[in-house]
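Asker: I've put the structures underneath this note.
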Structure I
Amino acid sequence: MTDRSENSGNSGNSNNSDKSYLLAAMHGLLGLGAVIGGFMLILDPSGKMLNMPVSLLERSPFSDFLIPGMILLLVLGLFPIVICMALLRRIHWTLVEKLNLYPKRYWAWTFSLYTSYALLIWIIVQLYIIQTVSLIHLFYFAWGLGIQMVTLLPDIQRRYSI
């Protein structure tokens, strides 16, 4: 990874900049919460630290929360934090650039969409496995949709065009 601190051509617009800070903050907050939750599940795979009974996993391939905790930590924790930093300060990262399905967009923009899809899939799979809906599911589902909406705003797309 190398730092490219130059901004895109249309970054002078304050409103545009505010929206990009909002997108970065959404990723940063998602990542922070998932890192905390993931570490807690890894430290205590029984789920007791989070008041989550292992019986929630009856319909899943997991016997405890270790693997879900690792997935949470990496996919919805550390990676959104990297995306947050990359949205604020352009970073050249060859590996993820090769996984960018939108070559005319900066990779962090594309991975912002990927993260929103991952969050929505995470929630849908949870709902399928536990067969119940709680407020936290609705909150994080809305958060995932919010990341998608902000990412797809025309100003944001222009800001992260290459």
Structure II
Amino acid sequence: MTETRPTPTILPLMKADLPRVTAIARVTWPVAFHGLIPEAEIPKIVGTIYAQAQLEADMDNGHAFWIAQANVKDMAFCAAYREDDTIWLKKLYVLPEAQGLGLGTILTDTAIAYFAPAKEMSLFVKNDNVKAIGFYQRAGFTIAREVPVTMGHMHFSDYVMTRPL
């Protein structure tokens, strides 16, 4: 018997919906950054960048947010914005149990369609996040450059990855 994948629903978010993004981030970040960011720092970072006021400010600055649901459960989210001819994929996180269902790809395609036309999509990814880098490479992104990042007292490097559209 073949398991049927649930058909996802993609919903644009308003400010009142942003706590749903924070709820997913609180689950995904400890998994996504395990061994990459000190465990004690993850709740502090999530508390800062996923605070309601910060997410609302992002929205006020042109960021659009979407959530993917499967079986009426929030499973993933995406945030993106446009700068000149580039769509920046700012946030893309999928709950561990929903990875491999295509939600990241669907959300990325949603952002591209929303901000079209554009010449490329770009994103930042921690340079040692092998799993995320692999996902983005399979989605057609290539590493364009490496940039230094400071987050609080932590210093590390991100790759800027790009994909022509």
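Asker: Using helix-only ellipticity at 222 nm (-39500 (n - 2.57) for each DSSP H run of 4 or more, over all residues; to 500) as the calculated read-out, with -20000 as its value, let me know the right label among I, II.
Answerer: Structure I accounts for this read-out.
Asker: If FRET efficiency 1/(1 + (r/R0)^6) of positions 104 and 136 (r between Cβ atoms, R0 = 35 Å, to 0.05) is calculated from each of I, II, which structure is the one that comes out at 0.45?
Answerer: So the calculation was done on I.
Asker: If Rg and Dmax of the Cα atoms in Å is calculated from each of I, II, which structure is the one that comes out at 17.1, 52?
Answerer: Corresponding structure: I.
Asker: For which of I, II does distance in nm of label points 7 Å out along Cα→Cβ at positions 120 and 152, calculated from the coordinates, equal 3.2?
Answerer: Going label by label, the one that fits is II.
Asker: Follow-up question, since we're still on this one. With relative contact order in percent (Cα under 8 Å, 6 or more apart) coming out at 18, pick the structure among I, II it was computed from.
Answerer: Of the structures listed, the value fits II.
Asker: To test your reading of the models, identify which of I, II gives 1.00 for FRET efficiency 1/(1 + (r/R0)^6) of positions 24 and 64 (r between Cβ atoms, R0 = 41 Å, to 0.05) when calculated.
Answerer: II
Coordinate-derived values only; no laboratory data. On a predicted model such as this, the values are computed, not experimentally measured, just so you know. Cβ atoms are built from the backbone, for glycine too; each structure is taken alone.
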